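Each in structure tokens, the structures are laid out below.
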Structure P
Amino acid sequence: MSRPVALVTGPRCAAVSGVSTHVDLLLHSGLAASFGLIHFEVGREGREEGRLARTVRLLVSPFQLAYQVLAHRAAIVHLNTALTSRAYWRDLMYMVVARLCRARVLYQVHGGPLPQAFCRGGRMARAFVRATLGLADTIVVLSSSEQEAFCRFGVAPQVLALPNAIDCRPYGALERERAAPARPLRLLYLGRLVREKGLYELIEGLNLARSRGAAVELIMAGDGPEAGALREAAAAGRGAPVGFVGRVHGADKLTLLRWADALALPSYSEGLPYALLESMAAGVPALATRVGAIPEVVADGVNGLLLEPRSAPAIAAAIQTLAEDRAALARMSEASRATIAARYSIDRLSAQLEALYASLAGSGRR
């Protein structure tokens, strides 16, 4: 018997985004041995298109999705989405199409506000969003705190918490040397260069820690609209050196992770960032804010340090802690690797999704 087919939505795998990483991992995981996985590309990431081309793509894509579901007799449409206005309305159309084509719908939320905040307090808005989310057969979120929020919101489908996962092998193979007390603490940021990542507070906190005697340096790897302004802010600070290296992939990313002592992740909001999982798998503990699913991965003082968002003094204090206690840094490094290997491997996620897919396909509408 042929394998059941699932359409998996998401940006182009070559794009720089967490959802692209997630989809690429699934397409090459053990899940693909049990189900025929077809990538249905959505989103602007990785595309070079003007406004007209984007509008045409958005108008045509629901019909393309219907064609793909019917042509492949897809049992499942796995929507990788976020609870943002743009993604919500796009994927609402896809849910309607999937239901009309008698496919089951897995609605996986990768970020954005909780549903209560997304609706901004309006009773009619809450009722509408609650009803439309009911078009899904299962909702998957990244953390237990999100699961509780969706359940409190009163959605009809079952809500499961399935954290992101990575292939731990290339990161676990990296050899680490204990950071000598005499050399500066090496901080690494991996991701988009946007204000919401807390990068201006990071530079301010870096300079504050330096003024208090901490030896520290930072590399920012990534690009984005704030790249130029961040360079200017770093240069104006006349404090700790900050290097900007642009996007990194593959061996270049592994080289940076081998270099780094700690990951800086002072975001205002997050889902469950792959940069965090990859860094911890490489033995690089994080200085990260208490947002999204991060507190379910980072245990404060055990495998990293948790900070309040938008606080340069908190960042400075965390930097000083690790700069002055290299033994604690070494313990956090080992604990980081153990955490990811035990709880966030792609083998774990693919097995969970395989069971969920089988349940959905076995109770399909066909």
Structure Q
Amino acid sequence: MPSPLEGVLVLDLTRVLAGPFCTMLLGDLGARVLKVEHPGGGDVTRGWGPPYHADSGLSAYYLSVNRNKESIALDLGRPAGAQSVRILAGRADVLIENFPPGRLDKLGLSLAELRRENPRLVTASITGFGREGPDALAPGFDLLAQAGAGLMAITGEAKGEPMKVGVAVSDLLAGCYAAIGILAALDARERTGAASHIEVDLFSSTLASLINVAQAALVTGQEAPRHGNAHAQIVPYRPFAAADGEFILAVGTDPQFARLCRVVGRPDWNEDPRFATNTARVENRASLESALETVFRTEPRSVWLARCRERGVPAGPVRGPLEALLSETSRALGAVREVQGLRFVDSPIRVSSHRAPMRFPPKLDEQGDSLRREFGLPAGP
């Protein structure tokens, strides 16, 4: 089948992670993505290494979020560069940017004006903390968003220090929300003929990701505590140590707990008023988890995982990233693909029989000359 976004032209004025991740998602779905980069080095993540890919010289960081794009080097501070962007915006379906608030206006590239020139142009902006309030001009760094939106405060060991998530999840969330907004705007445009503008910021995206923790704080009026690898409202739901290593137990329902009781040879626990319901288990978390720890240390991890799977109790191994990438599950799902001799993590989105294209991330201005000819752009950056 055709790619879901075949024929959609995206003008990408973003750099680093949130914006490039968003436009990569659109490219994975078949959109044509034109990545505009400054001629003086391009996207800063090109230099975020080591490691670097030996053949292309591109950093692993840049490679991770820039597949399925074409690169053109333009200096938006020069008349030719700004004019080139204006011409491309006149042909594009989507323009996405993550400049500091007000920067494009100063360059003579107001999004409102570009939409007037191309009424079908969907525009999207990703900022760190929005355009209103005391932090509107704060740098849009993931770490600031994780810290300021409360995510760090609930991450880490219960008695330890606040901890950031191991990847720049605020950037990724903002990129996902921006992609969803863009897709909604494209659909609305087809029905109404009118384009629209999408605003997404890292702070709000991170707040929205707090889900049940945020709602509990609003319901109780109390600050949320850290639970480490455990769950605030579900027990048992955390890693446990077997005789030879850790595994995850994720018992989310009372029937699953009843099956777990049989797995560990303690069917009486299911009748114990301290443990019979999830509410009771949360209230008696320490007693139950201590008892489970004692039992699990008696057998190897493989034994417990096999018994849990046989009984329908949610459990699984704790893997490192490389182990997960090379796992049987990854192979079965086709989660890793090879392009030009280099392996990439594939898109997790499957739309009917469509499988996302996979083109190698571009070098700086790799398609610049061909794009200048195709769109009649001024010579030079």
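Only the coordinates and a few stated rules stand behind these numbers; no lab work does. Predicted, not measured: the structure shown is a model, and the values here were computed from it. Cβ atoms are built from the backbone, for glycine too; each structure is taken alone.
If distance in nm of label points 7 Å out along Cα→Cβ at positions 150 and 206 comes out at 3.6 when worked out from the coordinates, which of P, Q was used?
P
Thinking only about percent of Cα pairs over 33 Å apart, which of P, Q has the largest value?
Largest one: structure Q.
For which of P, Q does mean count of other Cβ atoms within 10 Å over residues 78-85, calculated from the coordinates, equal 21.6?
The read-out was computed on structure P.
As an exercise: distance in nm of label points 7 Å out along Cα→Cβ at positions 70 and 198, calculated from one structure in P, Q, equals 2.2. Which structure is it?
The structure behind it is Q.
State the single structure among P, Q that was used to calculate helix-only ellipticity at 222 nm (-39500 (n - 2.57) for each DSSP H run of 4 or more, over all residues; to 500), giving -11000.
Clearly, the read-out refers to Q.
Thinking only about FRET efficiency 1/(1 + (r/R0)^6) of positions 118 and 270 (r between Cβ atoms, R0 = 41 Å, to 0.05), which of P, Q has the largest value?
The maximum falls on structure P.
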